[in-house]
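Okay, got some structures for you below.
Each value in this text was obtained by applying a stated rule to the coordinates, not by laboratory testing. The structure displayed is predicted, hence computed values, not measured ones. Cβ atoms are built from the backbone, for glycine too; each structure is taken alone.
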Structure 1
Amino acid sequence: MVRILIADDDPQILRALRITLTAKGYEVVVATDGRQTIAAAIERRPDLLLLDLGMPELDGIDVIHAIRGWSQMPILVVSGRPDAADKVAALDAGADDYVTKPFSIEELLARIRAASRRSAPHGDADPTVHLGDITVDLAARSVTGTVDGSRRQIRLTPTEWQVLEVLVRNAGKLVSRRTLLTGIWGSEHVEDTGYLRLYISQLRRKLEPNPSRPRYLITEPGMGYRLDLPDA
C-alpha cells in the first residue's frame, strides 16, 4: 500500500484529503507544521509527500531542502501561492510537481498516480550512461567524473538533475522545449525558453569537455535539445 504524508495546517483540507485518499486505497499520515512534517517523514518513511508551502514552524521550502538532504521520495506541492516565483523556488528546491489551490480532486489524484509511477520500482533498470569520463547513474541519482586526478561526485542542483534526467531517459531523441518547460516548470512557463538556456548552459559547464562546443548536450535550433551518446 502506498503511504502518503499530507502536510497542511488547514484542518478542512487535511480531513477531506484523508477521507478521499483513504477511500482510494492509500495509507495516509498527516502533519500540521514543518517540523512535524520532517519528523513524520523520517519516522514513517512515506512513499509520497503532499506539502503546503505556508505552514508554521518551518516554511515548505525549508521542509523540501531538509528532506532532499536524505530522501528522493516524490514531493507534490499543494499550495495557495499562485506566483511563478513560488513555483520555481519549490521546484528548484527539489519538489517534483506543483498544484495550486483550489484544485480538482481528479487532477490531484492524477498527479499522485503519475508521481507514484515515476518513483515505483520496475522491471527495467534505470539507465546508466557515460559521457566520456563522466557517468550519469539514474538509479543512484548521481553524476561522477574525474576531477584533479581523482574520481568524485559532480554536484547538480535539483533542477539541473531534472533536465538531465529527461534527456538521459530520451537519449538520442529530440526533446522539445515545450516538453521540458511543461514537465519541469509547468504549462504557464511554456514560452520561458530562458530557463532552459540557463540550465543547459550550466549542465554543459559541468559535463562537457568543451562547453562552447558541446559534444553531448546538443541544441536543435528552434526545436529543443538532444543527449547525444558516444555509442549512439
Structure 2
Amino acid sequence: MITLHHLNNSRSQRLLWLLEELGLDYEVKYYQRNPKTMLAPAELEQIHPLGKAPVITDGEIVMAESGAIIEYLLGRYGHAFVPDKTTPAHGQYLYWLHFAEGSLMPPLLLSLVLDKIRTSPMPFFAKPIAKSISQQVGSAFVQPNVKRLLTFIDQHLAQHTWFAGEALSGADFQMSFPLEAAQARGLIDRRYPNIEGYLRRIHALPAYQRGLAKGGPYDYAA
C-alpha cells in the first residue's frame, strides 16, 4: 500500500492529484505546519531524515522529492503519463519535469524570502538597511528573472494545451505547484493569460478535485 505523507499547503498536493489520476489505492498521513515558523513538524523526520514533504512509502521503499516520486510512480504504475520516448513530447516532458524545481522555484522562493525580510520585526535602526538591500536584490535580480520565466512559460502554453503537448503528462503534475504558488502571491495576472487558462484547466479536472478534497484546505487552488 502506498502512503503519502502530506503536509498542508505544500508540494505534496500535486502528488494527491497524481495518485487520483492513476486510480491507485493509497492512504494519506496528514501533517500540519507550525503556525509560527510555517515549517513541517518534527514527526516527518521519522519518515525521512530531512523532514520535508512530500514523502511516499511503498512497501520497503521510502521516496522523497516530488520529481523523483513522480518518476517512480509513473515508471511503476502509470506509463500513460509518460510520452513515447521516440516523440518530441518526451523531450518536453523531461524538460518541464526538471524546470519546475531547477529553474522556476528558486527565484520564487527568493522572492518570498525577500518579502519576509521586508515585513519581519527587527530593531528600528536595522529595518531601513534590510529593506533597502531586499528591494535592490528584488528589483535587480529576482523580479526580472521571475518575469522572464513566466513570460517563457506563458508563450509555451500559448502553443500547447499541456506542458508536453496535447496530452497530460508527469510534467504537468510537477509544474502545477510553482504556478499555483506564484498565482497565490499575485505574480500571475492578466499579463499571463495562458498560464491563467492552464491553471483553470487543472483545477477543473475531476481527479484534481478529488485530490483537493482528500488533502484538506489548500491556499493555492484559487
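Between 1, 2, which one scores greatest on relative contact order in percent (Cα under 8 Å, 6 or more apart)?
2
For structures 1, 2, which has the highest computed value of distance in nm of label points 7 Å out along Cα→Cβ at positions 50 and 66?
1
From which structure (1, 2) was distance in nm of label points 7 Å out along Cα→Cβ at positions 82 and 154 calculated, if the value obtained is 4.1?
1
Match the computed value -16000 of helix-only ellipticity at 222 nm (-39500 (n - 2.57) for each DSSP H run of 4 or more, over all residues; to 500) to one of the structures 1, 2, and report its label.
2
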